[in-house]
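What follows is a set of structures for review.
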Structure I
Amino acid sequence: MNWPHAPLHLVFEKGIYMVTAGTYHKVPYWNTPERLDFFQQSLFQTAEEFGWKLQAWAILSKHYHFMAQSPENSNNLKRFVGKLHMTTAKQLNEWDKQPGRKVWFQFWDTQITFEKSYLARLNYVHFNPVKHNIGGNAEEYKWCSAGWFMQNASSALVKTVQGFKANRLNVPDDF
């Protein structure tokens, strides 16, 4: 049997999706503030271009996660992530004088269909920098939505999200 070598990206319905991607061979390419700034700005611009509304994000040196609400026509996720990866890899390779180098491995996506799953994944994404020992306070990590969330969400929602355990989630995150 001929098995696929990458996860399937079956996006059929409008909804909220969580996306995770890692660098090729887990190389920490996004390892400076300037590089992280560029990647974050590229994520924001590409999401807007494709009509996806970001709800949470965490960008680290070897991987990222984001949660976003799809546009009406949700089947453009693969093109959205493809453009994000192409744009960021091209710039990174230009900076490092490594034309054609493979930067991204693949990405995984999941449609979130239950409220509890949504809240647990919000917690997971917001506190991913802490999980990976990048400082002890996710709200102070500039390339993560935790600080924005703490400032803009109601205190009741913040408390609810923080109360959800994320340790049972099946998220590819062995970076």
Structure II
Amino acid sequence: MLDIDGVISLFGPFSGGTPAGEGVEGSFHSIEGIPHFLSSTAAAHLLALADLYEIVWASGWEERAEEHLPHLLGLPAGLAFLRFPTRARAMRSANAHWKLEAIGTFARERPLAWVDDALDDSCRHWAAARPHPTLLVQTSPRLGLTAREADQLRAWALSLQAARGG
């Protein structure tokens, strides 16, 4: 499950068009009239992880992720996205807990890695109580998905493969 804002679309102080002093590559784009700094660094990590994961957009962007991000970042087209019920949308805040029902419904009994910048205690409690392998990966909204998080995701997926004998 992949959030967008704070994972691919970054926030924070920018210098010379990139997050100040952090070596994250990317560019600014106007998406539906809103400026976004899209991290090509995050996109490269996602492409490298695509053979290990079924990537699903878990963002309030819903279908708009598919409309904009594949062609702007060179990501694969046709990725699934979550729809959030109206009541979940009403609960939207800086925390990701409003996504839990939709994520749980989509994931069902499958292993799940969730990458988001707004994970909170309710997300951690939910993940700990989930009877299926679950990894929460918190990003900095200023840096998004970096090599550190990508390495964590890769190691976790490979450990699941090894545990299944494949």
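Each reported figure results from applying straightforward, stated rules to the coordinates on display, with no laboratory input. Since the structure is predicted, the reported quantities are computational estimates derived from the model, not experimental observations. Cβ atoms are built from the backbone, for glycine too; each structure is taken alone.
When mean count of other Cβ atoms within 10 Å over residues 27-34 is computed for each of I, II, the one that comes out at 10.8 is II.
Using distance in nm of label points 7 Å out along Cα→Cβ at positions 75 and 155, single out the structure from I, II with the greatest value.
Working: I: 4.7; II: 2.4.
Once distance in nm of label points 7 Å out along Cα→Cβ at positions 75 and 155 is tallied for I, II, the winner is I.
State the single structure among I, II that was used to calculate Cα extents along the principal axes in Å, giving 48, 40, 33. The read-out was computed on structure I.
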